[in-house]
Structure I
Amino acid sequence: MKKHWFGWVIGILFVVGILLRLNFFIHSNAFEDDECRLILTILDKSFLGLFGPLGDAQSAPPVFTVWSKCLMNIFGLKEQIIKFTPFAAAIASIFMFYKLALKLYTRKIAVIAACIPFLFARNLIEFSVVFKQYSTDILTAVLCIYFLPEIDLDKLNKKQLIALAFGLILLPLVSLPAMFFAGAFLILNLIKNKNYKPVICAIPLVLFFIGYYFLTLLPSRASLDFYFPNYWDNGFIGLSLKSLIGVIGFHLKYLFYPNSLTLFTFILFLWGIYLYWKESSERGKYILITFALILLASVLKQYPLMGRVALYTAPIFILIISKPLDIKGKMFWAALICFVISFCGYNFHYFKQISNPDNSIRYSPKKLMYILKDKYQPDEAILINNASASSYLFYSSLLKFRSEDSFLMNIENPADEEHTLNYLNSLKNGQKFWFYMVKDYRKKPVFSYILSWLENQNVIYKYQDKDSYLFLIQK
């Protein structure tokens, strides 16, 4: 038993981590606004159109969108089919991350320590079933760290070099952050070999990315800025140490919630960077170069180090933070204490919360649509706020609900009380109106104005589930 303790511990951790994700895959069956937007965009565009800007404040790599469109065309518009790609990527990333930890660390305790946050971080679990590219971004990051440092350009012949250059070009079509990993690979080989081969690989990659940036990424960013101006500004690092620490600290709290991530976490983080810097491992250098490129992109305001779009950094942060547990001697115990304090939030209460997917669901578009479909009469009108529009379009299509009188409320621009009340008071008297309100925009909230107005109306039916509302009134 003592000989096999490592296998037993890893096995138990894996089972729990996979079961948590499987539980979300089976029971977390409501798409949020952002997912609905992406699904509707994929359905609306041709396969070729998915290689261009998506519009509607959406951005996703073409390989992800094309693959998803194929699944929808073959198996139909089913929730589990749509969620299967991020779920499968999340499960695959667990096994690949474990193999990566075995390559990086010499001590089994360090491997176990690295696997704990990767398996149990709340956002890694929740986003394993969110229909966005974030799970595939994480898998791509793990695969890049696993495979790319082992490729020595100096040992490749011309055919292999061309094949590799083509593969690097494909990487950003699979996952946009893969550009950081491809760039780090070329820089590592340039430092190591000091010859022309990294340049040969870099030229087609750079030329391709310039074209891809101006034809696809820049219009996509303009679309996002139009709908949500300054949305990711908090993820851009300013030219000060305070800003650097602030952005990294905020992102670490996001990655490893509910852990408070105190000074002990930063100690492990800086300690891990020092250990990778000091050792001669190619993979360690590769991780640091990749991280430097990520920071540079944030400083240049090209890619934010914040929230879900930076979930791909989870493997990097975990591998750095867990590195001090790979040392021996008295300092190991100091590292272990820092690690336990940093991740003590993964306790019984946390697992009780995370084991119920309903605790992570804030909105109920599907429930509202079921009720609306059941109770709706042809002489009634349906009003939808902007933030709920994509949910209405998707779930009305999924549940085959049709209404000739559904309207978008023109109240979010400007989103102030006077404008909202003027619109609501202008509604036709004698008419029955449904209010389908799944979610509210944080920066342009209108729910409070609408709910206050509805208190003085003839409400025939009302339903609330979490932060979503459905009303029927007689005006």
Structure II
Amino acid sequence: MKSLPKPKRSAGSMVFDAAFVLFGALTIQFLYVKSAPAVITSDSIHALRGALEFISSDTIAILGPDYVPGYSLFIAGIIAVAGKAIAPVLTIQHLMLAVLASLATVVVRIYSNRSYSLCAGFLIALDPVSAFCSSWVLPDFLFVFLITCAVLSAFDAHRSPLLSAISGLLFGSAVLVETQGVVLWLAAFSLILLSSLIRRDDMKQTSAALLLFTLSFLLLLVPWIMYRSNVLGDIGIAKENKSLTRIERLQQTMLFDPYLIADKDERALYQDVLHRYTRSSPSEKKYFRPMAEIFRDELVKRGDEKAADRWFHDYLTEYRQTHPQRYWTQVLLSFASLLQLNSDAAYLPHMANDYLGEKISPSELLKRSGATEEETQILLSYQARNEATESWRSVLHDIQTYKAVCSLFLLFLVFVSIYALARGSLFDPIFLLPYLIFTVQAASQAYLLQNDDRLTLIFSPLLFVQLALLLGAVGELAKTRR
């Protein structure tokens, strides 16, 4: 099977398009960065704390076994050069988004026509969700940036050793920012292999490409795993209590069953935590940690961390056995929400209201989260607002009204492409990689019962790339049929 013929292009026009999109994106991002404060949470404090420790002592042990170091090292590099302020971090993130828009333009231009590539670049540059994500002092933006670059490099990874190594290295770097990058790498690995089998590529070349893809992926992960084993005494990339995450979601969706707590003392303890939590006002809850974490702290006080983690695992096992239909229905509903097909769980508008609409006080949040004076000074050093802030908030608040329609349209194009592939067309399945990554991200988070639409909306650059590639592929297929 052969791939679609690449459209005619000249190096000069590609350079011009890249520069044109970059200039436009920089202008747009300058307007964005001047219209939003730094979006900070308790995780922002943890990331900054790790960065400051690395600068002062060349170690990141303060992060503990539950975190990966990628974003803290990213902040540390910027602070070491630009000084202890958060504005340079936000500026660099917005600049990276502009570069990503230009890079996407070039890559899409290789496989699609000029109009679609320019459209993809400017959609990324204009996207209010991506710009909002760039103002977060959180690892989400860096993770999406690395994953998108890894996907753009993977389209020709099967035939280019350099691109194979770059893509694998980017996926590995993404894992050091967010651990779910492992699942996304596995998805990319599988599709590269499947595409090579469908195209009937030379298996020696494919095997070499996949081996290089794997080795470069492990290049940064192996030293980190060895460091954690020697310094933290823990094996693996990060210590994750997935049972705690899922029980937290059951509590938030009112599906938690306290009667499954067999021990009377533990049930009484849970009721006491619940009583204290529910007595707080809605405005106060914005600054609170999730109730499941508070309950875990109480369990740790009565025993140890391993016993507390084991309690959550045992409870979740019992819950799935007792309420299987309720549990898996929630998984499916979460998956639909993350695919933007269900607007009932729209978290992005709430986050826009909280931070752009000043519903949350950053100083109060930092105080309640135990930030030091130095950390507070750095995180509060940039709180930009202007007349456009409210308009930006309104757009983010109303985004749920059209995201389901856009998702359905993109899903329709994916099915058209799969149908064409099944009919023996020239369409190459590797070009479905952006949507596969988006879907796998949704599935991995739905497995944890997460239905926060931000977890997949931040991958909108991948969706814009996918849209441009599919429209270009459909156009080329139409030409070959004539």
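Every read-out reported here was derived from the displayed coordinates using simple, explicitly stated rules and does not represent laboratory data. Predicted model, so just to flag it, every value in this text is computed and none were measured. Cβ atoms are built from the backbone, for glycine too; each structure is taken alone.
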- Query: Looking at structures I, II, which one was distance in nm of label points 7 Å out along Cα→Cβ at positions 213 and 437 calculated from, given that it came out as 1.3?
  - Reply: II
- Note on the structure: Comparing I, II on Rg/Rh (Cα atoms, Kirkwood Rh), the highest sits with I
- Note on the structure: With FRET efficiency 1/(1 + (r/R0)^6) of positions 53 and 317 (r between Cβ atoms, R0 = 41 Å, to 0.05) computed for every candidate in I, II, 0.85 is reproduced by structure I
- Item | relative contact order in percent (Cα under 8 Å, 6 or more apart) - structure with the largest value, from I, II | II
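Once percent of Cα pairs over 26 Å apart, for residues 133-332 alone is calculated for every structure in I, II, which label goes with the largest value?
Working: I: 37; II: 54.
The maximum falls on structure II.
If helix-only ellipticity at 222 nm (-39500 (n - 2.57) for each DSSP H run of 4 or more, over all residues; to 500) is calculated from each of I, II, which structure is the one that comes out at -19000? Write out the running numbers ahead of the final one.
Values: I: -19000; II: -23000.
Among I, II, the structure yielding -19000 for helix-only ellipticity at 222 nm (-39500 (n - 2.57) for each DSSP H run of 4 or more, over all residues; to 500) is I.
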